[in-house]
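Trainee: What follows is a group of structures, each given as structure tokens.
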Structure P
Amino acid sequence: MGFSQLHLNKSTSLQFTKTKFDSLQRAGVELMIHMCPNCHIQYDRYQPVIEKEFGVKYDMVHINIAQLVALSMGADPYKVCGFYTQSVPLEGFLVRTGIL
């Protein structure tokens, strides 16, 4: 229920994504690594929308695989990895993992 469905069937798409978030939260997931740019958009951009719309809070952050590779090679999280563009703030995760 990704990118195209978000525009064609927004409420259904957000409900399916919420169901996935609920499952991930129960499993204790803190970080989602996305290989697909559209998946990254669906999860990162719409997590705050779903939290507001459904009155829930998820404790997970999202990064793209390219950001993870760059970060693991010592790239600056903001200047190189572009973490300032994320909808879900990464600062807490970066501090907990000792990156910042």
Structure Q
Amino acid sequence: MRISELAAKTQVSVHRLRRSEADGLIESQRMPNGYREYDEKTVRHVVFIAMSREMGFSLSFIAEYLPRFKAGKLSPQEMIGAIHQRVADIDKVIAEHNHQL
């Protein structure tokens, strides 16, 4: 599928998709006409990336966890643990901010 189709399926902008590819998070094949061609499994990868970003995870976190997600070796418990840690980090920032007031 072309990048515009991937963007439509995932609700992620073409710009963001190009950025994810430049960051090495997703891959495409270049066609002779210069268009990027993505396979169907990339939809799941893009959704994982987008959801992780929406939850506030860093690109380094995503780069660390994405290969295991792609390989089917990322357990729900690992993601739940990462989410709990993210919430704890946010709570700490809020507490520090409130303490400064």
Structure R
Amino acid sequence: MVLLDVLGQRWTLRLLWELSHDPATFRVLRARCDDVSPTVLNQRLKELRGLGLVDLGESGYELTSIGMALAAKFASLDAWANQWAQNLEKHDVLKD
């Protein structure tokens, strides 16, 4: 339940997704996340570090090994979501 509570907080999933590609400094992460407020970004990074999902390395913030394992689960969910969206488009459920 702790993980679901954290993942449900605004910007948490986006931060994990952005860090799944490569490490990033605070400034780069902020830019990638549409200029999220520095206060919120600091808080989310602190929480993710406390849970052992993110660490601060030489290249900036990066996923830990367990964080990368979690990000791999997101990749599976992303693939499923893309397939689902295509199915909805075929049935004209999604409209632009």
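Trainee: When Rg/Rh (Cα atoms, Kirkwood Rh) is compared over structures P, Q, R, which one is greatest?
Mentor: Across P, Q, R, Rg/Rh (Cα atoms, Kirkwood Rh) peaks for Q.
Trainee: Now, a different point. For which of the structures P, Q, R does the calculation of distance in nm of label points 7 Å out along Cα→Cβ at positions 42 and 66 return 2.6?
Mentor: Corresponding structure: R.
Trainee: Right, next: Of the structures labelled P, Q, R, which one yields -19500 when helix-only ellipticity at 222 nm (-39500 (n - 2.57) for each DSSP H run of 4 or more, over all residues; to 500) is computed from its coordinates?
Mentor: R
Values in this text are rule-based calculations from the coordinates and carry no lab data. It should be emphasised that the depicted structure is a prediction, and the values quoted were computed from it without experimental measurement. Cβ atoms are built from the backbone, for glycine too; each structure is taken alone.
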